[in-house]
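These are the structures, in C-alpha cells.
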Structure I
Amino acid sequence: MKNVMDTLRERGFIKQTVYEEELYEKLGQESVPFYIGFDPTADSLHVGHFMQLIAMKHMQDAGHRPIILIGGGTGMIGDPSGRTDMRSMMTRETVEYHVECFKKQMARFIRFDGENGAIVVNNADWLLNLNYVDFLRDVGVYFSVNKMLTAECYRSRMEKGLTFLEFNYMLMQAYDFLVLNRRYGCLLQLGGDDQWSNILAGADLIRRKERKAAFAMTFTLLTTSEGKKMGKTQKGAVWLDENKTSPYEFYQYWRNTADADVEKCLKLLTFLPLEEIARLTQYRDERINAAKEVLAYELTKMVHGEEKADAARSEAHAAFGGEGEMPERRVPSDTKTVLQALLAAGLCKSNGEARRLIEQGGVSINGEKVTDANAPLPASPFTLFKGKKVRLQVIVE
C-alpha cells in the first residue's frame with residue numbers, strides 16, 4: 001500500500017514534521033495510532049475543521065488508527081493561538097453537549113467500528129481531576145519558560161496580556177499526548193500549522209520523559225490565494241450543521257471559490273484522483289466553472305449526503321439559468337458595501353435606485369437576501385443577484 005505521507009504530500013497537506021525519515025518508515029511498515037484534537041467551543045464543526053477530517057480519513061484508509069481528542073478540559077481554558085483576546089470558559093455540561101454533536105458529524109468521515117476504528121476521548125477525564133503539585137513535578141519540570149515565550153501562540157498575546165490560565169495550555173496539550181501515548185500507544189499528533197508549538201511540545205515531552213518515539217506533523221492552513229482563511233461568509237462561519245449553514249448555502253460557498261483556489265481545494269478537500277483534478281483544472285477561463293461545480297457537489301455530498309447535494313445542485317442550476325455559468329464583473333478595490341457593488345457592477349444607475357431595489361427584496365448575495373444597503377461585502381468573489389434573472393460573479397480587485 002502507498003505510504004500515506006506520500007499521499008498527504010502530493011495533495012498539499014504537509015507543512016512541518018519532525019523525525020521525518022523515522023516517521024515515514026513507521027507509517028509504511030505498521031499501523032500507527034495518531035490523534036487530532038478538537039476544542040468543543042461550538043455545537044458544530046465548521047470549514048476550518050474540514051482539512052483535519054479529510055486528513056484523518058486518509059490516515060485511516062491507509063491502515064492507521066484515529067484517536068479523536070475532544071478538548072473538554074483544555075476547552076475550559078481556551079487556546080491562545082491566533083487570538084488577541086481571551087476565550088470565555090464553558091461549563092462541563094455545555095462541553096459534553098458539543099462533544100455529542102461532533103461525534104454525529106464526524107461519523108460521515110470516519111469509521112468508528114471494525115479494524116482501525118476511531119475512538120473518541122475527552123481530556124476532561126484526566127485533566128479536571130489532576131493534582132496540581134503532581135502535574136508540576138511530572139510535566140512542568142520538562143518545560144522552559146524562556147523557550148515557551150518564544151512560541152508564536154504566546155508572543156501574539158503578550159501585548160494585551162497573557163494570563164497564567166492560558167499559559168498552561170501548552171503544558172496541558174503536551175500532557176494529553178503523553179496520556180494518549182501511555183493508554184493507547186499513540187505515536188503521532190496531527191493538526192493545523194498554527195498549532196506547531198503545542199504539537200511539538202507533546203512529542204518532545206514523550207521523547208524526554210518516556211525515552212520513546214513520538215512524532216509531530218502539521219498541515220497547511222486552509223487559506224485563499226490571497227492568504228485569507230477560508231470558511232467565512234457575510235453571516236459568519238460556514239458550518240457543517242445544516243441548521244446553521246443550509247446545504248444550498250454550503251454548496252454555493254464552494255461554487256463561488258476563486259479560480260486560483262479551485263485546484264488546491266480539490267486536492268485538499270476531496271478524494272478525487274489527482275489525474276482527474278488536473279484535467280478539471282487545466283483551464284483558466286470560463287471552463288473552470290465545471291471544476292467549481294464538482295468541488296461544491298463533492299463537498300456537499302460528503303457533509304450532507306447525496307440527496308441533499310443533488311437538491312442543492314439543482315437549486316443552483318435553476319437560479320443560474322441551467323448550467324451555473326455566470327458572467328463576471330470586476331469592481332474597484334474601494335467597493336465595500338452592497339450599494340456600492342450594485343453601482344460598480346452596473347446593475348443600478350443611482351444610489352436611490354439601489355436602495356429601493358434592496359428595500360423591495362430584489363437583491364441577494366450568495367443566495368442570501370440583502371436587507372441593508374450598507375451591509376459589508378463578503379469575501380471576493382461572490383455571486384450578486386438582481387431579481388431572479390440577473391446574476392453576476394463579482395470580483396473585487
Structure II
Amino acid sequence: MKNVLDVLRERGYIKQTVFEDELYELMGRESVTFYNGYDPTADSLTAGHFVTLMAMAHLQRAGHTPIILIGGGTAMVGDPSGRTDMRSMMSKETIMHNVECFKKQMSRFIDVDNAIFVNNADWLWNLNYIDFLREIGTCFSVNQMLTAECFKQRLERGLSFLEFNYMLMQGYDFLVLNRKYNCVLQTGGDDQWSNMLAGADLIRRKEGKKVYALTYQLLTTSDGKKMGKTAKGAVWLDANKTSPYDFFQYWRNVEDDRVETCLKLLTFLDLKEIEELTTHKDERMNAAKERLAYEVTAIVHGRQIADEVLTQVRASFSSDVDNMPVVRISDPGNIIDILVKCGQCKSNGEARRLVEGGGVSVNDQRVDSYLWTLPAEVKAKNEFVLHKGKKVHLRVIVE
C-alpha cells in the first residue's frame with residue numbers, strides 16, 4: 001500500500017511538517033495514533049473544517065488511528081489564531097451541546113467505531129492552576145510565544161491574558177494524549193502551526209520523546225480568502241443551517257481555477273479522473289463543478305439527498321417546475337416581502353437593491369419595481385417561479 005503521506009501530498013493537503021523523513025518512515029512501517037482538535041464554538045461544523053476531516057478519513061483508511069479531540073475546555077478560552085478580536089464567551093451547557101452536535105456530524109466522514117473521541121474538558125476543567133503553571137508553564141518561554149504568528153497579529157489590537165493561555169492548553173492536550181494513547185502526531189490547519197510546535201516541544205521536554213506535527217493547506221479562494229463564506233454567512237454542514245440545495249450550489253459555483261484543488265481535497269475521486277474532469281479550461285468545466293458539488297453533498301448529506309438536489313438543480317435550469325426546490329410562504333405582500341420570506345435576502349434593503357439592479361424575475365417576467373405585487377392570475381394559481389439572478393430558481397407555493 002502507498003504511504004499515506006504520499007497520498008496526502010499528491011492531493012495537495014500537506015503544508016508543513018516536522019521531522020518529515022522520520023514521520024514518513026514511521027507511517028510506512030506501523031499504525032500511528034494521531035489527533036486533530038476541534039473547538040465547539042458553534043452547534044455545527046462548517047466548510048472550513050472540511051479539509052481536516054477529509055485528511056483524517058484518508059489517514060484512517062490507510063490504517064492509522066484517529067483521536068478526535070473536541071475542545072470542551074479550550075472553547076472556554078478561545079483560540080486567538082486567525083482572529084482580530086476575542087471570541088464570545090460561552091457557557092458550559094452550550095459547549096457540551098455543541099460537542100454532541102460535532103460528534104454526530106463527524107460520523108459521516110470517518111469510521112467512528114475505529115476512532116477515539118475525547119473531550120479536553122475532562123482534564124482541563126478541573127486543573128489546579130498553580131500545579132498547572134508549575135508543571136507546564138515553566139516549559140514555555142514568553143519571548144518565544146510572542147514571536148508566534150497567532151499572537152503577533154493580535155498584539156496591536158490587544159491580546160487578553162485569557163487567550164494567551166490557549167497555547168499552553170493545546171500543548172497540554174498533546175501531552176495528555178501522548179501519555180494516555182501513545183499519540184505521536186498532531187494534525188490540523190496551517191493556522192495551528194505555532195500551537196502544534198509548542199505541544200511537540202512540551203512532550204520533548206516532559207517525556208524525552210520525539211513527536212510530530214503536520215499541517216494542512218487552508219481552503220482559500222483565488223485571492224487568498226478563506227472559503228466557506230457566502231453573503232448569508234458560513235456554509236454549515238448542518239442541513240438546518242445551510243440547506244443541501246444551497247450547500248450544493250455553493251460548491252457548484254466555486255471559481256474555475258479552484259475546482260481541481262477542491263476535487264482533490266474534498267472528494268475521494270481518483271486523481272486520474274480529476275485530471276480528466278478539469279483538463280478543459282472552458283465551458284466544459286461546468287461538468288467538473290457539478291461533479292464536485294454532487295460528491296461533496298453526498299459525503300456530507302448522503303447520496304440519496306445529493307441525487308435529489310442534483311435533480312432540483314438541473315430542473316431549475318431546464319424549466320422543470322415539478323422538480324425545482326420548493327419554498328412555501330404565506331401573505332406574500334410585495335416582491336420585497338417575497339424575497340425575504342423565501343430566504344433570498346436578509347433584509348428589505350438588500351431585496352430592494354436586488355430588484356433595482358434588475359436581478360429578480362417571476363415566471364420569466366422581470367420585476368422592475370420594489371413595490372411590485374403578484375398579479376391576479378398568479379395569485380389564482382397559488383404558486384410561481386422566482387428567479388434570483390441566473391443561478392437561483394425556486395418554485396414558490398403560497399399557502
For 1.00 (FRET efficiency 1/(1 + (r/R0)^6) of positions 256 and 384 (r between Cβ atoms, R0 = 30 Å, to 0.05), calculated) the corresponding structure among I, II: I
With distance in nm of label points 7 Å out along Cα→Cβ at positions 136 and 376 derived as 4.4, matching label from I, II: I
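Quick note: the coordinates plus some simple rules give every number you see, no bench work behind them. Because the structure is predicted, anything quoted here is derived from the model rather than measured. Cβ atoms are built from the backbone, for glycine too; each structure is taken alone.
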